[in-house]
Structure P
């Protein structure tokens, strides 16, 4: 493992996705154990597969964990294979018995659903956010055109930019660009940053440019992930491919 720091952000580099996933899972499990009870937000994407599989192997007391997720396509049925609720159920929820689960209801009116989910988030402070970084540098669905580091909302409806939608095709979630929804509900940047601790899981060479921009570029919405460098308790886990454009 190679460890570096970019401003406040600790970055741990591992040889491959499997090693990255195990390391991140151990970190998250330890953080949950230290807290006793935790409110945790999860990302739902193929980049999280190894991490979530490894987390299930950790001795987590799930009965003390309240589960949230960070985004969902607008108007996509819950049973759709690419639904993030469907992903979370298959990769995590069907294997555990958490204290509570709060899912984003994409079929609901977007305005009222944003208000409902924001109230759930605001009921108590968030403890952990487990996130990834998009190919365009997004966090959750805060793409560069809509990211706002001072967003007054906790949850909002956003239009997805083309780079973000193409990533969903690259990930194998949709067969073609025209099949990818154009809008989604997402936790905002301030909602994500409000967590006590942030764990980023970012594997793969397609993320290398975004990782470089986030670590070495300005802290700006042109690369939303750059804001992770400002969080006092954030850790980013990379594999060699994702870190390939960082200085040696």
Structure Q
């Protein structure tokens, strides 16, 4: 289902989630505007895995629908829209998008904070970003191995660290749906202007995880390249999740499944 809001704004509905598919530069410009107005903003990753989880977990589907932006992270959403007879812009995979965001942030003085991944990974990601953008302000990093229970001292300490650092953009890389749940539960305490779900971003930026060959990324088969690198961890997500997503899109085509309200 596609709902046209205006000549410039088209809302797409996939599996009960309504979103606007922004091109990369349009999303960068929108985030810059939000930061200039100090308007609190949530940016979530749009991919098959996330939409499958949201199909099964109503709280996550609601959170997707409440997000300000959904970044087109995977080619699967484009395929889903195509099967419904419509077109989404090119994806903006976060492993690429982070470098564009850093290039925009450096001259404008935006402040980054990274939370997530194993100890040392976020720091390594920050170091690699600074090598290309020496003036980039990364004002804090925190690994994801802390208790995320509300009111737990470890969680409280992380929230206080973020608040003291006053970031413009907070990257939360804990994997789905843990990162979304943490953002949702702590939203009122997160003082960053832009809160962005980051998945395995720090691992890729740090070079801890290798990205697939360009032939996979250019043709929309990055998922296959990732599966070849990490079959034990990802086989279920892709070999079961991808066909399941297509089946759910087919069901939507014939009027079955959840729907969202505009």
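A few points about this structure:
- Label whose coordinates, when FRET efficiency 1/(1 + (r/R0)^6) of positions 19 and 235 (r between Cβ atoms, R0 = 25 Å, to 0.05) is calculated, return 0.95 (choices P, Q): P
- Structures compared: P, Q; top value of distance in nm of label points 7 Å out along Cα→Cβ at positions 59 and 227, i.e. the largest, recorded for P.
- Once relative contact order in percent (Cα under 8 Å, 6 or more apart) is computed for every structure in P, Q, the highest value turns out to be that of P.
- For distance in nm of label points 7 Å out along Cα→Cβ at positions 171 and 187 computed as 1.5, the structure of P, Q it came from: P
- Value 53, calculated as percent of Cα pairs over 21 Å apart, assigned to which of P, Q: P
- Computing helix-only ellipticity at 222 nm (-39500 (n - 2.57) for each DSSP H run of 4 or more, over all residues; to 500) across structures P, Q gives -14000 for structure Q.
- With Rg/Rh (Cα atoms, Kirkwood Rh), for residues 107-146 alone derived as 1.05, matching label from P, Q: P
- At a computed 2.4 (distance in nm of label points 7 Å out along Cα→Cβ at positions 83 and 115), which of P, Q: P
- Structure from which 1.00 was derived, FRET efficiency 1/(1 + (r/R0)^6) of positions 67 and 131 (r between Cβ atoms, R0 = 35 Å, to 0.05), options P, Q: P
No value in this document is a laboratory result; all are computed from the given coordinates. Note that the coordinates shown come from a computational prediction; the quantities given were computed from them, not determined experimentally. Cβ atoms are built from the backbone, for glycine too; each structure is taken alone.
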